[in-house]
Structure P
Amino acid sequence: MQNPRTALILGATGGIGGAVAQRLLAAGWHIKALHRAPAGRRPLGPNFHWIAGDAMQGADVLRAAEGVHLIVHAVNPPGYRNWGQLVLPMIDNSIAAARAAGARIVLPGTVYNFGPDSFPFIGEDAAQQPLTRKGAIRVEMERRLQEAARGGVRSLIVRAGDFFGPGAGNNWFSQGLIKPGKLLTAVNNPGQPGIGHQWAYLPDVAETMCRLIAMEEQLDDFARFHMDGHWDADGSRMCGAIARVAEAANGRKVSVRALPWWLLMAIAPVVPVFREMKEMRYLWQHPVRLDNARLVRVLGKEPHTPLDVALRSTLVSLGCLRQGAGTALSAHC
């Protein structure tokens, strides 16, 4: 690979795009970041450059990708809006740009691809029979990447559970479990007693991706890996840990209560975020766990930040802990 290595980040202002950009910068990469309105935005480092453009415009992506070795496709429509109209054209633009540049595409993946026929323990090659519209779109995104790989466009997909961490946008943690912007007094638990749930800390996901990216010559043209992340075996561990961390930092009691699904269902027809949360409820009604055996075979072990450290960092970023509570952004073990 030529030096300096250069990556194009689509979605650099989001949680996973920003986290991957920071780690690539630390590893000596040069970063281009596409944004519709980059004027006034601060670069993340001396080798970081904002590029004016729109991921929906193929010509913009093609121009920004000139000379890059990697395209990180971490862009999603905000607030879950217009997925059907926007998501697939954007991945097509990334594929066309990667083909022209000879670059590999990196895609953060989810469990949305899978339905109950693949539960509870899911390998990378499990059948993809999603129950939801968004899941079907995710399957089609990956199908297009797999088809492109047959024509020489390499890709890397890293699937993980529900995201949490600094900078995370559309996610259950900040939209369902807690209320950002105020000291935490209560945690809503969307799950059912005894039903496990899988979580992924964004800096760990970014670190995993970057370690795999560093192994470019050893990866398949169409490479897929699963992360284990933080497995909440009985559906209570995550909410209990959030309460514990907040109580220690804020010095006040934090209650854990069941998410009022009945209210969410009632409001869902008029609130897009709640409508999407309703669609994904099935993932809280069954234990769903991605099998990371392939990842461990390749990396030796999965990057893993201790839960309380990860939660403290996340809650600080969301304004839920007292100032000076302290944080540690990475403590892999």
Structure Q
Amino acid sequence: MNKISIVIVTFNAMKYLPDFLESIFEQSYYIELREMPNIFIIDNASSDKTIDFIRKNYHGVNILRNVNNIGLARALNQGIRMTHGEYVLIMNPDLVLHKDFLKQAMETITNDEAVGSVGGKLYQLKIEGEEGLLILEKTNILDSCGIQVFKSRRFIERGAGEIDNGQYDKKEDVFGISGALVLYRRKAIEQIKFGEEYFDEDFFMYKEDVDMAWRLRLAKWKNIYNPLAIGYHHRSARSQNKTASNLAVASWRNKKNNFINYHSYKNHWMLLCKNEFSENVLHHLPYIAWYELKKFIYMLLFETGNLARAVRAIVMLYGKQRQKMKMNMRITKIKAYEIREWFE
């Protein structure tokens, strides 16, 4: 049986598919084993040619087509439940993999039983042109070298926007791995799931990967960054970096889809509700309070509708999130000070 199950959620991703899927089939890991990849695509009601293209060109790919867009988290859970691999590779379709990505990631996760997830060095992928005439440019600008978190509970993609000068060439344990491209140990995500939810379906989309990383940490799993596992990612919205000013952050947010901004704000509060130790909140309260005050004022002035909608959703979901918090605390194997070490 194939050790790795690949789960991909698509939504009008046709322009990415030719290069994306070929980079999977060209993985040295499969070529050396003379094995075909075990791919499960969950399509969230695409209206472009995504499904037709896959059916015509990739007969061995498993497809589940949803009638409606049910959200990223729920679709990922559908895919994971359909698979049986010892390891689960989650991928966004706007990626191109280096031929040795999977070989490097598998070497990392199989060499240490305490590793729950593995990610690599993601570079920015620039795309120009229209469907069928796309020009892909692999850059040396970093997209993500793992998830980084600060005392304020601000989360960013480590290294985002930086030119790669070798500053992230060390293989190391990080807070978490970007959900754009991450290899999970099934045993780990089975341990931390809530009912049949691996990813929290209340999140719908956005920050579901941060939540997964945090839960893995609480259960004492490692999230390892391997700089030799390389991929290229086309990100439609610019990621924050650690040196970004408040004005820059506000400007980037203003350029994002309103739907994403709503879920980003709502999901951030759910992250804290589910995963925090009260001791750590008190320890970092000045940082957290100042960060949340700035966000609240911005939302009140520029995203009043999103703020009201998010507050309503948080209130409605509070009971369910409290249940998930209690479950998290039951599986927690670390002390408050151990997770606190990750907040920079």
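Given a computed value of -13000 for helix-only ellipticity at 222 nm (-39500 (n - 2.57) for each DSSP H run of 4 or more, over all residues; to 500), which structure among P, Q does it belong to? Among P, Q, the structure yielding -13000 for helix-only ellipticity at 222 nm (-39500 (n - 2.57) for each DSSP H run of 4 or more, over all residues; to 500) is Q. In this comparison of P, Q, the computed figure 3.1 for distance in nm of label points 7 Å out along Cα→Cβ at positions 271 and 287 is attributed to P. Between structures P, Q, the calculation of mean count of other Cβ atoms within 10 Å over residues 215-222 yields its largest number for Q.
Out of P, Q, which structure matches 1.2 when distance in nm of label points 7 Å out along Cα→Cβ at positions 103 and 183 is calculated? It traces back to Q.
Just so you know, all these numbers are worked out from the coordinates, no wet-lab data involved. The structure displayed is predicted, hence computed values, not measured ones. Cβ atoms are built from the backbone, for glycine too; each structure is taken alone.
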